[in-house]
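Next up: some structures, all given as structure tokens.
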Structure 1
Amino acid sequence: MTNLLILPILIPLFTAIILMFFSKYVKVQRGISSLSTLATIAASLVLINTIYNDGIQTINLGSWVAPFGITLVSDMLSALLVTTTSMITMVVLLYSFKSIGADRERFYYYPVVQFLLVGVNGAFTTGDIFNLFVFFEVMLMSSYVLLVLGGTKAQLREGIKYILVNVISSALFVITVAYLYSVVGTLNMADISRKIAEVNQPGILTAIAIMFLLVFGLKGAIFPLYFWLPGSYYAPPTPVLALFGALLTKVGIYSILRTYTLFFYHDTGFTHEILSMLAILTIILGCIGAIAYWDVKKIIIYNIIIAVGVILFGVSTMNPEALEGAVYYLVHDMIIKAALFLLVGVMIAITGTTNLKKMGGLIKEYPWLGWTFLVAAFSLAGIPPLSGFIGKLLILRGSFAAEAYVGAGVILASSLMVLYSVIKIFLNGIWGTPKEYNGVSKGHARYLWMTSAILVVLAVCYGFGAEAVRPLFSQAAEVLVNPNLYIDAVLKE
């Protein structure tokens, strides 16, 4: 049982290697990747149960004891994120069967998705700051391939920009890790935390904290480092966009969440103040983008940026309730963003356009699509009792307790903007005057809708079952509030 936490990394890794040998056999690839992703989900659910009953799980690779060897650590936060990631990947795979196209499927689409899963799950599970960089690279290399797979002009143009930004941020990441190592002399996250606690975070470590914020802020798309995201995410096909929108920025957010609660919590006046200001600006700019566009993909893409700001504002307050809300909202946002991108993808498949002004009246022929989209839109905007409301409520209560009134006000106002932006899609694209469309057949659209609806159902259950899953999120937040739980579990003292 102790090796359980390595399974969500190993299963997709071996699957990806096996799938490479079957690149010409599309049906075999589909079958293997579906079964493997189901196995990953099963392993991560067992892992959640184990952590809930027995506490944080750790494994030292190569039998070198921490802090000398490479340690994998799975606390409740990482287990929840690994499970959510695996579930979203499963749904996106099902959706891909009828939307990604046979050419892409033959060109290593499925192995690359599995490698992406390795990178994301690894980043959530590692207990070593250098290995976080390694898993980031695995994730980014897979995302480079997915971004340009199909080779359209827009994909190649945005791919170059995306790669340039990430190469620079990866170089910064290594430099920052080297600085941190030169100060504390260790790469194990628990040991770094203990060493920083001993010296009480002098100025040099505050500078390193800001550098980490730059690195992870680029990956997580916070203001002013989000400039690459709208274009890069706009270029790839819908299933890839859903994976990127749901997972990639969240790894950046998780990294900020982990480092700012585990390492840099001694001198919060400066670092967390900057984080909260950037989070507020991120929300405001995301809102402007979401309202300004008449392109369904762009509207949802700018909503990613709003959510990044909301979650990081919760982190910046360092209040137990706000941290619990941030974790809850993070999982909610991963599920609902993937669902919305897939649903918007169905609309684009039917209408053949992303321009809202050229859509209309979809509710007449596709009522199920319309109502499912409305539920997802309400959940995104935080209408009670859906999951978006609960996460925001906890963040707001924590913000008021920490007297962060400006941020709380901005989050409240942003909810209205988010609602306006997604209802604009509903009123213009789904309601409105019916038009003639020459897109996919009705049966094809129904298949795409049914796979997207799995995530909407999951999000609704997550909202209505909030009371049932609350102990898991309390346990996840507890480790963030009290880093010693994490340190003791890893260093076994």
Structure 2
Amino acid sequence: MRALVSVYDKTGLTDLARGLVDLGWELIASGKTAAALTDAGIAVTEVAEITGAPEMLGGRVKTLHPKVHGGILADRSNPSHVADLAAQQVEPIDLVVCNLYPFSSDPSIELIDIGGPTMVRAAAKNHAHVGVVVDPADYERVLDELRAGGSLSSDTRRELARAAFAHSAAYDAAIVAWFDAGGAGGDAELLPPTLHLALERAQELRYGENPHQRGARYRDRNRPTWWDGVIQHGGTALSYLNLFDADAAWRLVSELGSGADEAVAIIKHANPCGAALAPTLADAYRRALECDPVSAFGGVVALGGRCTLAVAHAVAEGPQADVVVAPSFDPDALEALTARRKATRLLQAPRHTAGTLELRSLGGSFLVQDRDDLATTRSDWQVPTKVAPTDSQWGDIELAWRVCARTSSNAIVVAADGQALGVGAGQQSRVEAAQIAVGKAGARSRGAAAASDAFFPFRDGLDVLAAAGVAAVVQPGGSVRDGEVVAAADEHGIAMVLTGERHFRH
């Protein structure tokens, strides 16, 4: 039995090689892999001795030879293949152990592997007769199976072949993404003619959006996200909606930072039902909860700072949260939360990150767009009304705008003194969104600021806010009736800010 070994990542290499030799296998290796085995005192035949051709072109060509690929690709059940091997004096190769140049770590032309993927794909194609191993994590189980039965089962060879094709597909996807990002001297292209995603299952979920649905989290093999660094400290297994809502909460709280103030966001069904800033995190939680304590039950609480015992007590005294996510937890805070809220998932998370592109399934196809960032800032905004916002109103305007941008459309958010007071989300009518927002805020609407995620098509939505006592409004503008809406704001004595940037969210 012969094994061809050619690996960049030499993790576990010598243990695998010794195990194969102890089982009577002959080892063939190329270049640095052969040198590493020789240095370890393991008998190995260099590929150049098999092919009769030295490595050339600085190592670009070493395994691309009929005596290598004939040995890998031969169908041992096909008499003509067996005859060809005999005529060309090619010996079969029974196992290929190969991993590729680490292109993603330092993308460049020279790290585009050619010989490696060719061997991997050849062995995977011929998995009926050849085993292929691309992941050092599989070395031990391959050795165990060879020791137990002398060969790999057909099921194992098929499983390894699938992993090999996935490995090479992800490798090619990384190269295409590099070209799309401007690699090899090209121009970056945000929406290229093709998209190549290499997704691996990172986490099996308790269930999908509903209990009768299965669900899992997949990640891009070439681009890790903040979810890959999450540590779950307590609570039951996560479901699809736990992750969906936690991502929304963690993104929002990361966008709420305001100097020395601490931030908290509470999310229910992917929409904010509370958000606040305060000098202490415990106070920020209490103020966020005041927005809509009924809706907060079963939601996600995102803490913008370390969860101390004082914060844990505040959260434990509030409504049951399905998830609490924070950058860190003090040990006594974890103990207090797990004692009071045994089912609550406690997630320790790194800083939120988001991909460049957002994808949404559409009946078997996909809608793709670039990420919706808060691109404009206060310095870009305009005040078309006779009354300008006061210094204290500007802070509430900015808070309302950030929360509104992460709320399902049509959306209206009322905020004052660093806390969201009422959120009207996901309404077909902007007037109804305004009615819901001021209805939840109640008397607290008087003197508050309000945000609208898109322009007011008519003055009626603004009239609802004015009737509730809202004193300042921020909206994108852009309607053919902007003049009428601004005139209505002047009529009510309301300050209006135009951002020039819409934030629909469906």
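Of structures 1, 2, which gives 52, 49, 27 when Cα extents along the principal axes in Å, for residues 263-398 alone is computed from the coordinates?
2
As an exercise: helix-only ellipticity at 222 nm (-39500 (n - 2.57) for each DSSP H run of 4 or more, over all residues; to 500), calculated from one structure in 1, 2, equals -11000. Which structure is it?
This value belongs to structure 2.
Quick check: 8 is what I get for relative contact order in percent (Cα under 8 Å, 6 or more apart), calculated from one of 1, 2. Which structure matches?
Clearly, the read-out refers to 2.
Once FRET efficiency 1/(1 + (r/R0)^6) of positions 87 and 287 (r between Cβ atoms, R0 = 41 Å, to 0.05) is calculated for all of 1, 2, which comes out largest?
1
Hey, mean count of other Cβ atoms within 10 Å over residues 23-30 derived from one of 1, 2 reads 14.9; which structure?
1
Using the calculated result 0.45 for FRET efficiency 1/(1 + (r/R0)^6) of positions 231 and 479 (r between Cβ atoms, R0 = 35 Å, to 0.05), pick out the matching structure from 1, 2.
1
Thinking only about mean projected area of the Cα convex hull in nm², which of 1, 2 has the largest value?
Across 1, 2, mean projected area of the Cα convex hull in nm² peaks for 2.
Upon calculation of distance in nm of label points 7 Å out along Cα→Cβ at positions 295 and 319 from the atomic coordinates, which of the structures 1, 2 produces 3.8?
So the calculation was done on 1.
For Cα Rg over 2.2 N^0.38 Å, for residues 119-182 alone, which of the structures 1, 2 scores highest?
Comparing 1, 2, the top value of Cα Rg over 2.2 N^0.38 Å, for residues 119-182 alone belongs to 2.
Can you tell which of 1, 2 yields 18.1 when Kirkwood radius over Cα pairs in Å, for residues 55-246 alone is derived from it?
1
Rule-based calculations on the coordinates, nothing more; no lab input. For clarity, every value in this text was computed on a predicted model and none was experimentally measured. Cβ atoms are built from the backbone, for glycine too; each structure is taken alone.
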